[in-house]
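Quick heads-up: structures coming right below.
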Structure P
Amino acid sequence: MGFQPSEHIQTILDHLPLKPGVYIMKDARGTIIYIGKAKKLRNRVRSYFNASAENSLKTMRLREQIRDIEFIVEENEVRALILEETLIKRHQPRFNIALKDDKRYPYIKVTWHQPFPKVETTRRIEQDGSRYFGPYVAMWAVQNTLKTLRKAFPYLTCDREITGKDARACLFHDIGLCIAPCTGAVDQAGYRAMIQELMDVLSGKSEAVVARLTAEMDAAAADLNFERAAALRDQLRAIEYITRQHRAVSSTLADQDVIALAREQGEAVVQILFIRNGKLIGSDARALDNAEGADDGEVLTAFIKRFYDNAAEVPSEIVIPQFIEEARIIERWLKDKRTGKKVTITVPQRGDKRGLIDLAAENAKETLHMLRAQWEADSHKQETALSELQDALGLENPPNRIECYDISTTQGTAIVASRVVFVRGIAAKKEYRRFNIRTVTHAGSDDYQSMREALTRRFNRWRMSLAAIKPVAPGKDDHDETWRLLPDLLMIDGGKGQLNVAVEVLAEFGLTERVPVVALAKQFEEIYRPGQPDPLLLPRQSGALYLVQRIRDEAHRFAITSHRHQRQKLGMASQLESIPGIGPAKRKALLKAFGSSINAIRAASVEELTAVPGINVKLAALIKEML
């Protein structure tokens, strides 16, 4: 007998509509664990629970954790796809395939809509009349290209208003990196003609430019104008360098992205070749999370949706190694992103495009091998550091989960405690938390009492999570799991006094035997342990010392950041409450009405201020005067 869903899930399956939409799967804690889209919701969601799902280990693991399913009906599949991507980006469910990093590629931007266009770098394409060239894999590649281009086409980089009547040009003109339209050395038509040739070179259409410059160089040499001939020669060399970077791969002058996939032991890497105007201008590889258990078509589909959802540019053709079920839907979605221009997804069987797929696949395989070597090396380093720390502290088990606490305070105001979490030596930033300290209100500061409050609140949440009572969450992204899991090592930023506080709190909760605790003093990196009169000094070059320093520094950084935010809020409050007639209630109303911005309140008119509850004309005038 196959998998039997709960009565609640079965009721949902029986009543799902036969319409397009998005389905949202949740676990027992109400956490979203998977988001998908469907042409027919009932058929797609039911497929997770029928016999065919037994062939997918990932699906079997997913459905075991599903405790609730929500859905949103959409007009069509394209609308469903857009909603799916929006929700995945917002919630980042752990079963959805995701890019390991989320980056925008750099482009070269030419402000062609301006009378005297400039050449800049950008990571965002806008419909502003500019021309964009790229994408480039790294900003250094863009900078190298522009550095070379400027030798051939000395374009403007300054912010002067170009009138052609300036008395003298800047230093860039003197060293041959600007043709000085500001002084009238070249008129607008001549300057734009140079920029047009620059764009031709970037577009891979340099033949006419090279022919013109070669003819001018030969003529200058024949006239014995060797200085002019040498300058033209340098321009030609610069253009040759740029065009040499772009390998011609197609005679169709197409804009294409060629995508291939490599997989090994649950890991997946996608390689992309960027082809513009028939020339290969760059390539990049992207690693994927949560690809284990999914077939190649599912991985490619997820990659294309994740990648082009954030892409600054979509080419006219995407070349992939195999058919994907959602190809036509994705084409319609990408056409909308290209403002109505057609996008085609093709699967070549032979010819030049198939050769490009093979090239991309070979690169993907090599990249995956390199990344696996790096991941294994990094993992080995972390395991070694954790093992060293375990031995040095005499722990029964490796400290795979470490929590570290720090206090940041200034003169007893805006006291903030921070908690950072490292899992197997890696920062788990989603589990970072801050505690705004409430029990220390007097002048001066009491770091011991602040630490006591932070640790007490942390382990209160642990106790409440065990009792299945949802704690008061300090943030909207809070989860019970982060409180339910006890640390394998509790680290305190401080000395013996802070350590004693932590020991007392652990005793209050009966955790003395379950949670090892140490304190790390800043000055000499001394580690204090309960019951040990002398501090422990780890070897200076050990991985264990580097790990605890990194964790302590991260806790300090996070505490300082949190404290700065608190001080800024208090600064706004003190400015407002220094105004006669403004108390906590009116301050809160003002900040709510003007988006917590003191500048917005300062810029508001009397009429806008009086629209806030409790603010009359007289008080509004006083606010304007005092701010």
Structure Q
Amino acid sequence: MADAIQHDILIIGGGGAGLRAAIAVAENDPDLSVALVSKVYPMRSHTVAAEGGAAGVVKDNDSFAAHCSDTISGADWLADQDAVEVFVAEAPGELTQLEHWGCPWSREPSGHVAVRPFGGMEQERTWFAADKTGFHMLHALYQTSLKYEGRIRFYDEWFATKLLVEDGRCQGVVAIELRTGLMHTLAARAVIMCTGGAGRIFAFTTNGAIKTGDGMALAYRAGVPLKDMEFVQYHPTGLPGTGILITEAARSEGGILVNKHGDRYLKDYDLGSPLDVTDPRHPQKRAMELGPRDRLSQAFVKEHEKGNTIDSPFGDVVHLDIRHLSAKKIRLKLPFVRELAMNYAGIDPIREPIPVRPVVHYMMGGIHTDIHGATPLPGLFAAGECACVSINGANRLGSNSLTELLVFGARAGASAAAFAREHETVHIAALDTQADDERRRIREEFLTKDGGTERLAALRSELFNAMEQGAGIYRTEESLRQTYRTVESLHERYRNLQIDDHSNCYNTELTAALELRNMLDVAEALLHSALERKESRGSHQRTDHPARDDSKYLKHTLAYRRDDGPPRIKYQDVVITKWPPGKRVYGAEASEAATGC
């Protein structure tokens, strides 16, 4: 047993939200010590993989009202509008601050920040750094955090396994130091969860291997509800066979989607009429290829049902064609897209169209928080994809997520610091007792256990395939119930899991087993939330309940874990301020509808 380690603020997760939260604490309260705990080195966090850009109003032809309206209608009116207003108001300042910290935003010839249109948006407002935006943002945040040496302490390659709750508030975590295998008590006055999403519960996803829903599951097991977990975003353009994302920036620069007949099929799905690619008005904002992600992904399924998709070694695809953009523009604006297509699809998009298909990309749901990042458990805060504040509702608009990391990472940091100043007492002895129980559990369930018959790879594969087949773009009550039965069975079989590696140093089999439990818990909350929402809204499409039902379901789903049986589901009203629910339309009607919503 290692001695307890104590800090004032404990941040779990070293990506964009975690780093921004750490900087917020260090800048505003130099007397508080901050620990940043991450199961990978911060520069390996998944923020680094984001390509397209970050949204914020900067141009004279744009407005805060337009950004709010686009976000709320894109969310199919399930976003809390007070949170959206805060987000939109604070976004430009955060993006400007990031430039001062060294993020190299792309520029227009005039020297002004360049912006590009993104799906579902009325105006160009997506700041970008070529098509490696997340990479440059994460570099700027990490390098800035290093200024606070001595005030921000990094615990790289430490894996959190349990939240420590004492006296009715969260006071730390238990974490495995991967290099030694030692399990430590990490105590703090406040804890901020910034662990990212859970896309790895699906077979085909853009998410890196680390996105296993760890923070969501830890909060869920500590009694915090998971909110709106039924809403899972498919990105319409993933590389088949890899899950690698072809950024929305490729379409915002003018790329088009065509089926096997060379037809721009989106015109058949209430997304407007196509303009010729030589027309100066192409690409059209809030129309065709710049419609929202949920609608484009659903259109792919319909094209597949019609037999209009293209056979490939990795399943059916359509083509994303950017050849007409010119080699010069592709090399300047989309160099990473070209690199990915050449390395992983064996084609040069300057000369050939890119095969794409929808791929799981983002979780709109997560740990229930308020606009300050506070959860219902005192002392526990959350930000980023693991949290649900909610600005994304039933469908997130592309490029809002990177800005969300900044806005709500900073807010969570400030809120946690204020909480820590008011709660100085940390019950170390009681926390150590809880940590001892966690050490004993992991030792008995995995490291000294003998005779289990279930294998990690088999259980994980069954989870992936069940979720893909039963809880994908289109769902029914039967498909969800069958998938839930599978997950319930996997939970039971997990008790009989046997791992072969009992070593201490970098025991990746142990961490993978712990991650699997997290994924099973997240999948349980997702499936039961989806079963109870008997309507179609945004990314949650029930073919047995095809209409949106505001009378019953203009509400957030809250899933509370129970030790026995499915989670308990409660509902919370969506906050409406200035934008009453309306018809969600794109294409020719989009501007008129946005004005009137």
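Which structure, out of P, Q, was volume of the Cα convex hull per residue in Å³, for residues 391-550 alone calculated from, if the result is 122?
Only structure P yields this read-out.
Out of P, Q, which has the highest value for relative contact order in percent (Cα under 8 Å, 6 or more apart)?
Max of relative contact order in percent (Cα under 8 Å, 6 or more apart): Q.
For helix-only ellipticity at 222 nm (-39500 (n - 2.57) for each DSSP H run of 4 or more, over all residues; to 500), the calculated result is -14500, so let me know which of P, Q that is.
This figure was derived from P.
Of structures P, Q, which gives 25.1 when mean projected area of the Cα convex hull in nm² is computed from the coordinates?
The structure behind it is Q.
Supply the structure label, taken from P, Q, corresponding to distance in nm of label points 7 Å out along Cα→Cβ at positions 15 and 167 with the calculated value 3.3.
Working through the options, I get structure Q.
Compute percent of Cα pairs over 16 Å apart, for residues 199-278 alone for each of P, Q and report the one that scores greatest.
Evaluating percent of Cα pairs over 16 Å apart, for residues 199-278 alone on every structure, the highest lands on Q.
The numbers here are math on the coordinates, done by the rules we state, and not lab data. Predicted model, so just to flag it, every value in this text is computed and none were measured. Cβ atoms are built from the backbone, for glycine too; each structure is taken alone.
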